[in-house]
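Read-outs: derived from the displayed coordinates by stated rules, not from any lab. None of the values given here were measured: they were computed from a predicted structure. Cβ atoms are built from the backbone, for glycine too; each structure is taken alone.
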Structure 1
């Protein structure tokens, strides 16, 4: 009996597309800041902060009333914020300025998410035709806690589904 991939909600399919693009950084896509890993944490965290690590999380989707559409069934628009947290824990002997490391990793994140060579779709912002639009928000510093420093690269993805079926993409 062939294995059938389970159907996943549109929000999870978008997260998988984004996670897949970020995986290119762990595969040495960039010569500037070779990322050690990209992870999506479990409920209990499930990871230890490392130098040049990316942690992908998401906020709860918010309904966008303006993107709702009448129909049978009607469509509901959502805004989903992804937090792409980039960690840096350079060696105590490393003389590189932490901001330089974080600026480089954040730039690599934007580059790999938008790079047409990384995805086969011509428009990066549609997340393989699952979204209406995607846009990066202002970078946010992750305050140093003594173990690592970091920067968050927020990405806001707007998409639409059937009102009664969050598995079905709507245009």
Structure 2
């Protein structure tokens, strides 16, 4: 299953048939990469001022506010890992790039955070085994990547790939 954003909707698609299995209303002007819970129809929305978890019926379970995306930092991303844990990239409130945050699925509370030095015009999560690759584009300035996961002890790990000119694809 994966998520596609279509005009003013977020759509959950079945990966084998590309059939739309669920839809949520979503403001068309909201930029970002959104996630779908692997165990049922929940949408994790990377919004301009908050990360929001939507129930199947569109009711907001929680919204975790963050510093608004603005200037060179245009949009973030949100995703679930294979175990159904919620994550997002949000602006650092101190203006020092961004933060990768691990969010509690029930409340949206930030459980852990780690900095990344990017200023994304856009950032895309790309799964790579137990790691999530974050492929970040800064227009003509750079294309960076970080690797993210929770380790066996539950600690949030973030590794810089060390390049500024390569985009991840699946």
Q.
Ranked on mean count of other Cβ atoms within 10 Å over residues 19-26, which label among 1, 2 comes first with the largest value?
A. 1
Q. Ranked by Kirkwood radius over Cα pairs in Å, for residues 35-82 alone, which of 1, 2 sits at the highest value?
A. 1
**Q.** Which of 1, 2 yields 12.6 [mean projected area of the Cα convex hull in nm², calculated]
**A.** 1
**Q.** For P(r) over Cα pairs in 10 Å bins from 0, in percent, for residues 11-58 alone computed as 25, 56, 18, 1, the structure of 1, 2 it came from
**A.** 2
Q.
If helix-only ellipticity at 222 nm (-39500 (n - 2.57) for each DSSP H run of 4 or more, over all residues; to 500) computes to 0, which of 1, 2 did it come from?
A. 2
Q. Suppose you compute log10 I(q)/I(0) by the Debye sum over Cα atoms at q = 0.24, 0.31 Å⁻¹, for residues 99-154 alone for every structure in 1, 2: which one lands on -1.04, -1.24?
A. 2
Q: Compare relative contact order in percent (Cα under 8 Å, 6 or more apart) across structures 1, 2 and report the one with the greatest value.
A: 1
